[in-house]
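A.B. asks: Several structures are given next for inspection.
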Structure 1
Amino acid sequence: MKIYTKTGDKGKTSLFSGGRVLKSDLRIKAYGSVDELNSFIGMLSACEINHIFKEILIKIQHKLYNLGSLLAVKGKVTYKLPEIKEEDVHFIETEIDILNKNLDPLKEFILPGGNKQVAQCHICRTVCRRAERELVELSINEDVDLLLIRYLNRLSDFLFVLARAISKELNAEEIVWKA
């Protein structure tokens, strides 16, 4: 199978559900950002971090593929699609709660950084926020399952808390924002 098809050479791409749209379409931007997030999470999990964090990140990567697949479909299809479920949001909330138990309460804003792993985690968080914004924008004119937006919203919270947990575990400095 050839990797290049030349069908996108004029700025259009195919959706899983059929039909072609511009590569600048909001739907394509949204699942492109989800794909980018997945790649950055892959980079984070390739870093020197706790193996439990890596396992959680791999679970999240699978869910992000599901989410991207759902965004690549417009309208109804006759085949079974992967899902994002309420329990997926609950899983992330549980992981946030577990991580937060071992962290000092946050009293001030902190700057992204401290070490490479923490900085990478913050990059994941900000890309996640962008994907969420693009999904919200898409939802203005098209049907978008609000659970997908909630998943990304919760995931960005998780990535923030994970950055703090990695920082603590690796004894990296949390740099407080000074206005």
Structure 2
Amino acid sequence: MRTRDIAVVALFAGLVSVLAQVSIPLPFTPVPITGQVLGVLLTGAILGKNKGALAILVYLLLGLIGLPVFARGGAGLAVFAGPSGGYLWGYPLGVYIMGLVLEKDKGEPGYPRLVAGMLLCLVVVYLLGTLQLMAILHVDLVKGLFLGVIPFIPLDLAKLVVAAVAGYQIRRSLRQAGFLVSRETRRES
């Protein structure tokens, strides 16, 4: 991995860490509203499947070793094992799947493919988050959806729109500056 790649991965792990601190607790659920989803969507949109998933894994590792990078300054294994830990587990898988959608064809993905990839990422995150929430709180699927998905959909869709617009522009700018290398450029070298 090139030094630039390492720097970009670290930058996006840091971005998600900072956005996670934007956290609003809700009185009816242990899952807060956070900026993590925006950071995760931007990471996948800009870095793609491999570097994007790696950036999210670095972020998770930072939290696992005790740095307060999760929502509300959380850290450690207890966060992963708690009611909202499934969302954390879903982030790298969701980003990887988003990257698969974005990198399906040659060339830069347009907005429709970007939005489709982001929606799939959200579905993966919601799925893993809801499954762990249900298991920890001993609730059924309907209650799990009301605690961990339904209240978050409108704001997460707004984050998706912001991430799609910003991600598209940032990805294009980073590629032109040489910080992201396309598959075609890699083959030519």
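A.B. asks: As an exercise: distance in nm of label points 7 Å out along Cα→Cβ at positions 138 and 162, calculated from one structure in 1, 2, equals 3.8. Which structure is it? Don't skip to the end; give the middle numbers.
C.D. replies: Details: 1: 2.0; 2: 3.8.
Here the read-out was taken from 2.
A.B. asks: Let me ask another. Given structures 1, 2, which gives the highest value for distance in nm of label points 7 Å out along Cα→Cβ at positions 82 and 122?
C.D. replies: Details: 1: 3.0; 2: 2.5.
Result for distance in nm of label points 7 Å out along Cα→Cβ at positions 82 and 122 over 1, 2: largest is 1.
A.B. asks: Given a value of 23 for relative contact order in percent (Cα under 8 Å, 6 or more apart), point me to the structure among 1, 2 it was derived from.
C.D. replies: Numbers: 1: 27; 2: 23.
Structure of origin is 2.
A.B. asks: To test your reading of the models, identify which of 1, 2 gives -21000 for helix-only ellipticity at 222 nm (-39500 (n - 2.57) for each DSSP H run of 4 or more, over all residues; to 500) when calculated. Show your work: numbers first, answer last.
C.D. replies: On the way: 1: -21000; 2: -24000.
It must be structure 1, since only it matches.
A.B. asks: Further question on the same structure: Taking -0.70, -0.98 as the value of log10 I(q)/I(0) by the Debye sum over Cα atoms at q = 0.13, 0.16 Å⁻¹ derived from one of the structures shown (1, 2), identify that structure.
C.D. replies: Details: 1: -0.70, -0.98; 2: -0.63, -0.94.
The structure behind it is 1.
Rule-based calculations on the coordinates, nothing more; no lab input. In this text, all values refer to a predicted model and were calculated from it rather than measured experimentally. Cβ atoms are built from the backbone, for glycine too; each structure is taken alone.
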